[in-house]
Structure P
């Protein structure tokens with residue numbers, strides 16, 4: 001496999017998902033990622049199984065696996081002076097320092113940019129945060145449910161009018177997008193350092209990622225008296241284009257049509273759907289006519305889609321030229337032939353010898369899909385990493401006795 005970041009070493013001092021999953025992406029691009037964990041507690045994300053927030057299968061936590069794929073785990077107590085000295089020695093061997101610790105914690109642990117660069121002047125220093133590096137909320141924690149989904153406006157935008165409570169996001173919904181953002185920024189900083197010799201300080205926040213993703217709504221809101229899109233409540237039958245909408249099949253499943261250039265696809269759709277007589281129907285003959293008679297057209301298509309089951313429509317529409325898609329379940333994605341053809345899923349052997357299916361990172365290089373490996377056990381690579389620094393077994397044993405490492 002082509003690994004564009006082969007030879008790059010990342011030192012990660014981070015927990016949970018938003019920043020660690022960036023490290024997971026970088027392992028699939030070829031980087032070596034050393035994850036620092038507390039010798040006793042480890043990454044708190046490991047503990048969510050015990051807390052009942054994650055489900056384990058045969059001792060494997062899938063959420064920790066997809067977040068921390070391919071890394072090395074080194075158990076070091078950063079509050080211990082000797083542990084911190086080991087971190088600085090590791091930093092000398094690394095290209096990137098990656099953290100999501102808050103400013104106060106970074107200062108207490110002496111892992112601010114100036115602390116790390118005192119030992120590794122050319123290191124790229126990356127901070128992930130909830131709300132950004134400046135401003136009144138710079139010290140606040142911010143899981144994606146707070147800083148991304150709620151604060152930015154997703155919850156408001158996606159909640160139907162009249163609902164008693166806002167809709168909530170799926171787990172790690174903003175974290176995984178934020179991790180990709182961080183990974184891309186690191187790759188850009190690596191290029192800049194090669195070209196100019198200058199190391200970057202990178203800041204990515206969940207708030208900034210959420211605003212980037214919701215920017216159509218945010219941009220239009222100021223122009224629409226505070227409303228993110230059309231001010232009126234959504235009426236699917238009052239549409240400018242009936243070939244751009246969602247329809248229910250006979251067995252209660254859904255199909256979406258996204259044929260934006262509808263005049264180009266109307267005749268083809270009618271033929272494929274088995275109703276060539278609709279092509280010349282004056283009510284639907286072109287875009288203007290279908291818009292004028294949108295309610296009748298949508299009701300006609302509602303009846304059409306209700307006449308066949310979901311599986312039948314998937315077969316019928318496979319012949320259509322316009323864009324459409326079935327509403328699939330996450331389980332159905334596992335059997336999607338397009339997913340298989342592009343290597344978007346990979347079976348990864350776990351420590352228990354069984355396979356876990358993980359989603360591969362979305363960027364592919366030279367037409368090869370990524371090949372993820374499992375996440376590390378807590379402290380699995382401590383001795384190896386320290387031996388590579390030149391420490392002896394006696395020195396490692398003494399550090400263990402002093403509780404500087406695990």
Structure Q
């Protein structure tokens with residue numbers, strides 16, 4: 001077991017790679033009364049074309065199968081894993097993203113029982129023709145719910161405007177048509193390929209006895225057998241800065257129009273330290289442009305272009321990335337034009353040193369405060385590791401970033417990369 005000490009942050013992380021390939025990270029937090037664990041596979045909705053373990057040729061599976069699989073993993077011959085977590089006074093959940101799927105629990109008691117349960121139910125799939133067919137109707141209802149959700153349609157249609165072929169342009173849950181094509185055998189192909197321990201990461205945080213917890217995990221995994229793993233062969237699609245649609249207009253049951261302006265990333269092969277610097281730099285720029293202390297925010301507020309729904313986000317991952325600025329607004333055209341103008345002028349942005357330092361310190365403070373939240377640490381840790389980054393090193397990277405490095409990301413602000421999605425009342 002490797003001990004990694006971050007003196008500046010006063011954190012100590014323990015790491016061990018088990019014989020079956022599972023990466024285990026333990027973060028002891030003395031005095032914390034809550035335990036939190038995530039068991040995550042590097043597998044999400046974009047991973048639809050791959051070579052199944054033990055086979056030699058690529059297959060393409062229906063959209064939404066990663067999310068479908070997440071639902072079915074909870075089911076076993078003995079019943080639903082959710083019920084077992086409830087017996088041990090734990091809150092359990094799971095989520096599927098574009099590039100990973102995570103299973104998790106939090107508890108204040110029965111920690112060892114819950115940790116064994118997490119490992120056991122995820123590693124014991126039980127798919128039958130009957131329970132697969134039953135799940136299709138449940139997920140179809142979930143898809144219908146999102147189809148009628150204006151905020152989800154605002155977000156997702158903006159992504160669809162950006163991408164031609166990358167799997168990020170398909171709803172994580174798939175479509176009603178695609179999920180009805182899913183079979184039990186397809187689920188096993190995906191599970192056996194992507195849920196191998198060597199493609200997964202276990203992260204546990206709380207007031208841990210590190211040696212005892214690691215021994216529990218070793219013992220649990222030693223009882224199970226897995227085939228040899230040579231890595232996952234999957235197809236990534238990298239796209240240019242050009243967007244598929246410059247603008248879309250949707251009519252839905254909304255009282256106030258909604259507008260999102262998206263800008264597509266074209267540096268999507270970055271990993272590790274390069275990606276870390278790139279996304280921190282973009283976070284600083286977007287904070288400078290659109291935070292509540294910015295002149296742009298104040299102008300939009302004064303001119304009634306935005307309300308309290310205004311927000312922005314930056315998403316950077318391997319093979320895709322984008323930023324999005326959105327708001328409910330009674331002046332959709334004015335809002336759209338103003339945001340696009342700000343984004344295009346950002347290509348020649350010169351942030352004053354004092355503002356750069358202030359924003360950097362503000363974001364650093366937020367990152368440090370998040371270290372007091374077991375949930376925040378656990379839910380972000382795997383994402384960083386899967387991108388060859390480290391959550392704790394990323395916090396320290398804020399301090400090292402220079403104003404000159406900020407200028408390197410300014411080509412991100414390209415007119416070709418911008419799209420708009422507008423939702424108007426019916």
Structure R
């Protein structure tokens with residue numbers, strides 16, 4: 001078992017790659033009261049065209065298939081579900097699908113061995129009975145209808161749809177009702193056989209447990225099962241342009257205050273010389289300095305009653321482009337949009353601002369080790385983004401410079417803009 005020690009702060013993650021290819025990352029915390037276990041599959045909603053091994057033919061599945069499979073995995077046959085089994089142990093179990101991966105999670109304070117074994121067993125023993133799949137369709141259709149009537153979901157997925165022309169982030173994670181009609185037991189089984197193999201999965205365990213005991217349990221469990229030999233998975237990824245598909249859309253929904261979300265697609269080549277990890281860190285710093293809780297812009301927006309409370313910002317690093325988004329509630333969209341544009345055009349980070357954000361980053365990173373779920377999320381992001389743990393992150397924070405921040409800020413191009421606005425319903 002390998003120890004990965006975060007430099008400067010001496011926090012340790014234990015790592016092992018099993019013979020079957022399953023990777024295990026463990027962060028034990030003696031002061032924790034609970035443990036948090038996740039089983040992660042590198043299969044997300046964007047993975048709708050793929051082939052395995054030496055096959056020359058791509059399999060195409062409907063949008064929403066990864067999410068459907070996540071739902072189906074809880075079926076245990078004979079009408080029983082994994083939810084029921086975990087409930088008997090007093091554990092909380094859930095799962096979620098993102099654009100990039102599927103995560104099965106368990107939180108509990110006792111019966112560590114039983115919880116860990118059952119997590120492995122139910123994810124690695126699927127049930128694909130036609131009747132069970134058809135029953136799940138009804139549940140998912142209701143979930144989709146709920147999203148279609150939820151303003152925040154409409155805002156987020158609506159903007160993604162308008163931003164992209166070919167990129168599969170354009171489509172909702174759950175798919176549409178029409179998509180779900182096309183999913184069959186055979187579809188799910190094909191996806192499971194392709195993606196749910198140990199070499200395409202990884203586990204993250206955090207909290208109150210012994211890593212040596214955990215690894216022994218996992219190894220014993222995996223040695224009792226037969227898995228197909230490792231095969232290469234090839235995904236077909238459409239090439240996306242930096243231009244947005246729809247520049248503006250407005251809808252009316254039952255909201256007390258209108259909701260606004262703005263997205264900017266920026267050509268990734270504009271940030272030449274900066275890897276994805278470094279680019280994330282600097283963009284986060286810029287957004288925090290210029291649009292965060294202590295920023296002049298946010299103070300102005302609130303003081304002048306242009307927004308109700310807060311301005312939420314985010315960044316995504318994708319294959320061909322960088323995405324910056326800004327979300328708030330406002331009755332004055334034109335003024336808010338104009339102020340955000342002005343700020344993005346004129347960003348200039350000062351040495352004092354850089355020092356403050358560096359101290360904030362370092363402090364937040366150290367403190368986040370007290371939160372076992374936050375640590376797990378950080379580890380998962382590292383594995384998915386970099387294929388490994390970034391153990392020198394503290395050094396990266398300390399070496400941040402104003403020059404680099406302003407070089408990145410000057411490369412932010414706002415011409416590829418999409419706006420989604422949810423207005424109040426008119427009587």
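From which structure (P, Q, R) was distance in nm of label points 7 Å out along Cα→Cβ at positions 90 and 346 calculated, if the value obtained is 4.0? The structure behind it is Q. Each of the structures P, Q, R was assessed by distance in nm of label points 7 Å out along Cα→Cβ at positions 66 and 194; the largest value belongs to P.
Throughout, read-outs are computed from the coordinates displayed, never taken from laboratory work. Note that the structure is a prediction, hence the values are computed from the model and not measured. Cβ atoms are built from the backbone, for glycine too; each structure is taken alone.
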